[in-house]
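Below are structures written as C-alpha cells.
Bear in mind that the values in this text are calculations on the coordinates, not laboratory data. Because the structure is a prediction, the values reported are computed rather than measured. Cβ atoms are built from the backbone, for glycine too; each structure is taken alone.
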Structure 1
Amino acid sequence: MSKVLIVEDNSSVSRAYVRWLQKKGAIVLQAENVDEALSLILVHSDIDAVVLDGEVPGSQTTTKLAATMRRNFPSCRLVAAVGDLEKHPELVRLCDAAFEKPNFDRQQFFTALGLP
C-alpha cells in the first residue's frame with residue numbers, strides 16, 4: 001500500500017485528492033504548509049510519493065521542499081500539481097511529473113504517483 005503526502009493549502013483541493021487516492025488504496029497524509037510537511041516527513045520516512053502545490057505557506061518554498069526530498073529521499077516520487085506550470089519551472093524540473101490544476105488527466109496523475 002502506497003503512502004502519499006499531499007502538500008496543499010486549499011482544503012477543497014486537498015479533500016478531492018484524499019478521496020481519489022484513498023479509492024486507489026493509498027494511505028494519505030496531508031499538510032497545509034511546508035513546515036507541517038517537513039514534520040510529517042520526519043515522522044513518516046516511508047512516504048512513497050508527495051503531491052506539491054506550487055504556493056503554500058511556510059518557512060521555505062515547495063521548490064526547496066522538493067529539492068530536500070530529492071536529495072534525502074531520492075526514491076520518493078514527487079508530483080507537482082500547480083495552477084500554472086510556467087510560474088514554477090524549478091519545481092517542475094525537480095518533480096517526476098507535473099500537472100496543471102484544475103484540469104488534468106486523473107489516471108496520469110495516479111500513474112505518476114505509482115498507483116494503479
Structure 2
Amino acid sequence: MHDVQPLIEAVDALADRFRSLPQSKLLGAVPGYGSRAAAALELARRLAALALAAEGGPARDFPDAGAFAVGDQLAVAGHDLAALLAALPEGAEVALPGGPEPVAGVLADAVAAVRGTAALCA
C-alpha cells in the first residue's frame with residue numbers, strides 16, 4: 001500500500017485555503033493564469049486526469065464550476081487520486097500518455113504539483 005498521506009495533507013491545506021479566499025483574491029491573476037481560481041482548476045483537472053489514468057478509464061471533461069467551487073473541486077480530485085493510488089499494489093504502474101510511470105512517481109509528481117500551485121497562489 002502506498003503512503004498517500006502527503007498528497008491528502010497538501011490537497012486539504014490548499015483546498016481549505018481556496019475555500020476561504022475572498023473573491024478579489026480568487027479572481028486575482030497569478031503568473032501564467034488569469035486568476036488563482038484558474039490555476040487551482042488546472043491543478044484539479046490534472047489530478048483528475050491522473051486518477052482516471054490510475055483507474056484505467058478514458059479521459060473525461062472536468063467542468064469549471066466557478067471560482068467559489070474550485071476548493072471543493074480540488075479536494076474531490078485530490079482525494080480520488082489518493083484513494084486510487086493507495087489501492088494499487090506495490091510495483092504497479094499508471095498508464096500515462098507519455099508511457100507507464102510507477103505509482104510512487106505519480107504520487108511524488110502530484111504532491112509537487114499541489115505544492116507548486118500553493119506557492120504560485122500564495
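Annotations for the structure displayed:
- Given 1.8 for distance in nm of label points 7 Å out along Cα→Cβ at positions 4 and 36, calculated: source structure among 1, 2: 1
- For -0.46, -1.10 (log10 I(q)/I(0) by the Debye sum over Cα atoms at q = 0.19, 0.31 Å⁻¹, for residues 60-99 alone, calculated) the corresponding structure among 1, 2: 1
- Value 24, calculated as relative contact order in percent (Cα under 8 Å, 6 or more apart), assigned to which of 1, 2: 1
- Of the structures 1, 2, the one that 0.98 was derived from, the read-out being Rg/Rh (Cα atoms, Kirkwood Rh): 2
- Structure (1, 2) behind the derived value -11500 of helix-only ellipticity at 222 nm (-39500 (n - 2.57) for each DSSP H run of 4 or more, over all residues; to 500): 1
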